[in-house]
Structure 1
Amino acid sequence: MSVLGAPGVLPAKVLIARSFGRAAPAYDALASLQGVSALALIERLPAGLHAEWVLDLGAGTGRGALALERALPRAQVVALDLAEGMLLEACKKGLKACVVGDAESLPLADGVFDLVFSNMAIQWCVSPVDVFRESFRVLKPGGQLFFTSFGSRTLMELREAWRAVDDDDHVNAFLSADDVHAAIETAGFLDSTVSSKLHQREYADVMTLMRELKGIGAHNQMGGRSYHLTGKDRFARMKAAYPLVGGPLDSRVCATFDIVTGVARRPSCEPR
């Protein structure tokens, strides 16, 4: 099994792809929230869905694509990701259709897919509108889009702790559910619904949280620097500002993840 590559990826995105590619071997063990989210999104698929071709957009190591194969045994599932290292892990799991590609400029033909599925990937793209437009393009008329993404309140505790130190952007500014909904409608979708739900996860300390973010390849996106480059003094000040679960004698911290979930449909009949 070979991984098919697509030319023309922008240099900045090459760096993102390398970051996630390096994280690929340990990704599944660290990215438990992403795994739970993928299964929950699959459970939202309509009963009796007939799909011949399914695109897993931002498939990562293939956990979601494999679950889609189980849920839709008659469908051909195509796993697409920007990071070749992620797809190599997906191939090891037995996936047979893996494509390296940019979600904002898909190397795929028009009107092929009955379903585009994307779990926790759109937030890493430069232009969500372009992602939705490309998803619209590769869907058949009447095809559906199901996705999750990180919303604007994700890692709000970490963001506030850094604000006590400096005004630099250490944490990505993700789109709100309303902004995502507007982007979907701009792309031409109908019957779109978008919702947001907060999930809180507890960590032994701030360093455990930071190691997880780095371990899943997210650290380059979370402000583009490690604490070594930020400076030990400023990092220590951020840690001191981060709220603790049980007070000053307890190192445990909570991190909020804002999960935006969306469903939309390409019109069956479109104006000429």
Structure 2
Amino acid sequence: MSSMSDWLVCAASVRGTSHVRDDVPCQDAHGASFVTSAGTEVLVLVASDGAGSAIRGGDGSSMVTKRIVDLVTERAGDLSRATAVEILRGAVASARKSLAEAADREALPIRQFACTALCCVLAPDWSAFAQIGDGAIVTPEDGTDEWNWIFWPQRGEYANTTSFLTDEQALSEVQLEFLPYGVQEIALFTDGIQHLVLHYESQTVHGRFFEQIMEPPRRAAARGVSSALSRSLATYLSSPRIIDRADDDLTLVLATRSNRAGDA
């Protein structure tokens, strides 16, 4: 039986400089949960970016993150190689329904809750992913250890726009992927950081960034979700090295099975 000690997870969502300047709360959200399926531990990770143009975008990202984690947790007993993608598809659809219900209660157009969604369900011997919108999920490729993306960030109909879960056609645009093996490391991030870690012309990942930022989680003695490393990650994302090059909210979720315990 797999145990929680297989994974070390740290995650942070911080306000971008434009939101600090305008005294606007962070509109990103993230979630991480360990569930048990058939005696095996499965890690669920979600990140979401609330649209800056939506007055309730931050509420939308929080609702979506919680709903996806909750639904996958509820369906944990049904999770398997054969069902994981469909359970993720259903979780994303359920999250959109939650946004529609919230919009109805408040007599607002659903677009005022616009947000993206990036999701992973990670078992020891398989991995499932879903995404709507920009941001990305990246992992070292099996056999090469070169960092690569699962889905390239979605672009919208116009320049500098993306798809949102609130779009009318969103459920037909959700990207889904299944890998028949368990990944050893993973990173999810919203669009606030994507231009720093993705090379657009070649559509490649800046692997050196992830090799460096994964070192503290790799060397942490603790396993599970690390509050200490999550705080350190938030501090790093708020540092001049990052915020001088990004003004949007930033979310980064890191998880590793590579344990090189030592000083983090």
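Things worth noting here:
- Comparing distance in nm of label points 7 Å out along Cα→Cβ at positions 16 and 248 across structures 1, 2, the highest figure comes from 1.
- Comparing distance in nm of label points 7 Å out along Cα→Cβ at positions 192 and 232 across structures 1, 2, the highest figure is found for 1.
- semi-axes √(5λ) of the Cα gyration tensor in Å from the coordinates reads 26, 23, 17; which among 1, 2: 2
- Taking FRET efficiency 1/(1 + (r/R0)^6) of positions 136 and 240 (r between Cβ atoms, R0 = 30 Å, to 0.05) as the measure, the highest value among 1, 2 is held by 2.
- Structures 1, 2, by mean count of other Cβ atoms within 10 Å over residues 40-47: label with the highest value: 2
- Comparison of 1, 2 - label where relative contact order in percent (Cα under 8 Å, 6 or more apart) is highest: 2
- Structure from which -9000 was derived, helix-only ellipticity at 222 nm (-39500 (n - 2.57) for each DSSP H run of 4 or more, over all residues; to 500), options 1, 2: 2
- For Cα Rg over 2.2 N^0.38 Å, for residues 120-175 alone computed as 1.52, the structure of 1, 2 it came from: 1
No value in this document is a laboratory result; all are computed from the given coordinates. Remember, predicted model here, so these are calculated numbers, not experimental data. Cβ atoms are built from the backbone, for glycine too; each structure is taken alone.
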